[in-house]
Structure P
Amino acid sequence: MESSLIAAFLFDGKGGGKIFDWPEVRNCSAGQGTLWMHLDYKVDETHQWLEEESGLEPIVLEALLAEDTRPRCISYPCGMLVILRGVNLNPGADPDDMISLRVWLEPQRIISIRHRKVMAVDDIRKSVLEGDGPTDAGDFLFLLTRGLAYRIGDVLEQIDDEVDALEDEVLEQGTFEQRSKLSSLRRKIIRIRRYLAPQREVMTRLQTEKTSLLSDMDRIKLREVADHITRYVEDLDSAKDRAAVCQEELENRIGAQMNKTLYILSIITAIFLPLGLITGLLGINVGGIPGSENPFAFIFVCLLLLIIVIGQVMIFRRVHWV
């Protein structure tokens, strides 16, 4: 049976920590230090433990166990709830399919819950094992948000490179294939911004939140993360505008190509319309067709048609149609 406890550490206050399992978690007392539990949302045991043993308020449980969540931050007398989103860097996944991460922080306990693997959480686990991890709840929140922000920045750099490449392609030659690429890129930008914009508000609020969980130094460090998130949102807006302009240019180029094709077809139709009329009249199955008994009549008709074509082309050139 899959365990709901992905990882658990009792921080030693110096950057390290002791690995705990479920029995040790259940027997841990408040005075031992800050306990961090990382749980898997998909496992029923997580829901059962939270509802029966965690001691959390129903309103907090509802937020932690909600199916769909948006980034937000809420302070309670007993702790603070922070819901964040991170880019999905799991193999075979789309980065814009952002992963929800719910965190409950108390002075002596941290509970984090995820649907899918979050790389920023793995970074914290490794740092604790190396003795360079968080020392308390405030430090944990800073390291978590910083890890999420760094990876979002990496994805946005890739998006910016994609926009640059598509701009060059559109300027060189506009095709229907590029239109589908642009539409896909714009959808990716919209999906990331959908969660990143409220996450910016979360980071801004954390700097002024009235809670003893965050020290002055924690707030200063969180301000740096907030600045990064703000810049990322601005970069997304810029990329979105550039993609929109690029798509408009592409639509104009494709429209111009189609108009040119239709114009050429119209010229061809105008040339062959009188030719078709003449050959149609000469081809009707009735008596009295001129030249029907003349062996040179076919050659004469071909020369007449050629003269008509030459005359049409000269007229079209004079009126600047071709």
Structure Q
Amino acid sequence: MSCSDNGSSPKSSDESNVEKKVRWKMASTFAGNLTQLGSSGVRFSRQIEKISGGNIKVKFFDPGALVPALEIFDAVSSGSIDAGWSTPGYWAGKVPALPLFAAVPFGPSAQEYISWIYYGGGKELFEEIYAKHNIKGIICGVVPPEASGWFRKEIQTVDDLKGMKMRFFGLGAKVMEKIGVSTQLIAGGDIFPALELGTIDATEFSMPAVDLDLGFYQVAKHYYFPGWHQQSTLFELMVNMDKWNKLSETQKAQIKSACGDNIRNGIAEGEAIQVEALNTLKSKGVKIHKWSQDILDTLENAWLEVVEEESARNEDFKRSWESLSTFRKNIETWKSLGYLE
């Protein structure tokens, strides 16, 4: 029997790794006080410390504190920061397939999205795509449907949208471009001044509870639903792959568990807080509208064109889209039987 000099059994390399404390800095694209979008990142930071008994501490940094919000991808990839908190849709210009793991126009509910990620092949594709950039990607949060946007005037037809300058996120931006809207991606904290100064004519950002916090109602009074472009939105923990590989299996499992808990909380909290926010917005003179079916049909047709074009340009986009759309088509059999319409 092999023993160490003092008579005790030698520790395995994995056990030794568990004892190494992890102290990471995590840059966020969202302010920590921003409901769900940023607060979920703060929550993860707190939860992982509790779950690990203080062995893992991930310090949350607001946008710009470590790197600018839209430079987090490169910073994590290079290892200049340990980790990032964001949503994959921000990296469309770098990796065309990643927005499919953030929010999909006319896409799945939060429940269906998470089902695809964990049981439909989405997780494997997501991790494979990120690994090419020296990043470990982990789905670490989800929120329910967003609003469709804030406008200064009522929108009656698609023609009313043409020529507008609008802040828009992810794949939905490509759809809006198709119908004549000039879009730009602006970080959350910069949207209000851009709207107030007239740099943009309209904006979309998030759910009522989040949009209320950012004060868009002070400039634009027409608030449109449903959020066809983001029926649910996934959030991510990005970790430099070299840092990830230094973790023990226990530490990796603890991080994944903290993210799973974050997903549960995101679904529950996200559904619970919208009605009060909507009532507050109405009290401030905001007019709530729903898109006509004609406008939604036009947007969906434009989306199908975007899918065809992006699939032709990028193999990872094509594989990811085919995986998601096949999963949704297959699960429709169960949904039509199991759920009340």
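Any read-out appearing in this document is the output of simple, stated calculations on the displayed coordinates, not a laboratory observation. Note that this is a predicted model, so its numbers are computed, not measured. Cβ atoms are built from the backbone, for glycine too; each structure is taken alone.
Observations, loosely collected:
- When Rg and Dmax of the Cα atoms in Å is computed for each of P, Q, the one that comes out at 34.8, 119 is P.
- Structures P, Q were compared on distance in nm of label points 7 Å out along Cα→Cβ at positions 124 and 244, and the highest value belongs to P.
- Once relative contact order in percent (Cα under 8 Å, 6 or more apart) is computed for every structure in P, Q, the highest value turns out to be that of Q.
- If helix-only ellipticity at 222 nm (-39500 (n - 2.57) for each DSSP H run of 4 or more, over all residues; to 500) is computed and equals -20500, the structure in P, Q: P
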